[in-house]
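Given below, in the form of structure tokens, are the structures.
Where a number appears in this text, it was derived from the coordinates with a stated rule and is not lab data. None of the values given here were measured: they were computed from a predicted structure. Cβ atoms are built from the backbone, for glycine too; each structure is taken alone.
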Structure I
Amino acid sequence: MKKPRAYLSAAHFGPTMLITAIAFILTWNLWWEGPAYVVAFTVFLGQLIIGWSNDIYDYQDDLKHNRTNKPLVAGSLTVAQLRRTTFIFIPIAFIANLLGPLGLQGGSVYMLGVGCGIAYNFYFKFSPLSPLPYAIALAALPASMFYGASRTPLTWMVITGSLLGVSFHFLNVLKDLPQDQESKIGGLPQRLGKGKSLVVVAVLLGLSIAITVNALA
């Protein structure tokens, strides 16, 4: 059981399950319970790739900062094992999403979000445009569910998803902010610092709440 736990941990289990749960709830409301389980599983596959590619790319930096909560640093997995598994799962995730309940349109939109996550890991993390992949990916998530159900995505939900995605990006960075700055990781939160980043989060969350309340009123 240690290996499966290590793979789940390397996939950033908490965020992965959060996105999977959101997909399940959205699909359940748009369709019914049956497709919701399938869509949640296909979304889960995409999130695995994002998390694994992140840990592969960050391995040297995680090692430098002795992040023993990471399976690669702890020795629960090797980089070669995780890389091999990632390459195996990439086509599986694509096929499952494109041929599953989301269909070609919904599956393509969701996999665009997965691509954004991978692009963040390898490039945008070091750029002042670091929030962009989060904004696109979390807008693509609800949009893909609507397209899969042959419905037009609700504008307010797509915008809210985008705002929440950027908020999550800032919050996720804060816990490692000093170490990231030491490693010269120059994403927008690292450039702004903790105080300004918290202000950004507060503003974005406030906007998200206001948009949602107005839409549901």
Structure II
Amino acid sequence: MPYPPGARSGDRPTTVKPCPTCGELLGRGYPACLGCASAVDHLWLADWLELRTAERVSAGEEQDRALAVRVLSAPVGTYPWTCTDWALRLTLCAECGGELGAGPPVCPRCAAADSARWEWDHTATPAAMSSAEHALRVAVAVLRAPHRRREAVGSTWRLALPFLLAGETVTPAQVRELRTRVLAGRYGDLARLDTVAELVTLPLAPWRRWS
């Protein structure tokens, strides 16, 4: 089946809740917090393990790296987008030596790999990838390589990730509203809120009140 969907096999939280490890909303400490990282990466790893079984690949670093080469060499849409992302994580960039697609902004090989991954999103059907799944993918990619984006972009997706992890939709318009509030210096206040609606309606100035 072309464009097999991703991030639909692993269990995910059904509600936004605190991480038992760091105390932030689950996912917000990604990837530094082990609890947040485990909850988020489980969705990617579940698909990778399914692929490994389907391809009859035994467990092991060498076998995983060989499978990663196969995934990254295949035409777009052959494998789930989660497997493409996981393959990038398993592959070292020949130019900078870091995780492929997550190296410094000046690395041309990482820039090309990061750009190529999004072709899946642009060519897949809505049934293969929902807008919420695309946003989840963007959030995780940004947080795995925050040095490749402006700080406000990383902070915006960090605030949104717990809701995306729980299966909620955060629209592009809401992302823009949230980023506006981050740029206004309200990250600390935003981090104390529990819903997307509250995040995107927080007054830009702290002395203002909701009407």
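Here are the numbers for the structure shown:
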{"quantity": "Structure responsible for 17.7, 60, with Rg and Dmax of the Cα atoms in Å calculated and labels I, II on offer", "calculated": "II"}
{"quantity": "Entry that produces 2.6 once distance in nm of label points 7 Å out along Cα→Cβ at positions 32 and 184 is calculated, selected from I, II", "calculated": "II"}
{"quantity": "Per mean count of other Cβ atoms within 10 Å over residues 56-63, the highest-valued of structures I, II", "calculated": "I"}
{"quantity": "Structure responsible for -26000, with helix-only ellipticity at 222 nm (-39500 (n - 2.57) for each DSSP H run of 4 or more, over all residues; to 500) calculated and labels I, II on offer", "calculated": "I"}
{"quantity": "Answer label among I, II for the case where FRET efficiency 1/(1 + (r/R0)^6) of positions 88 and 200 (r between Cβ atoms, R0 = 35 Å, to 0.05), calculated from the coordinates, equals 0.40", "calculated": "I"}
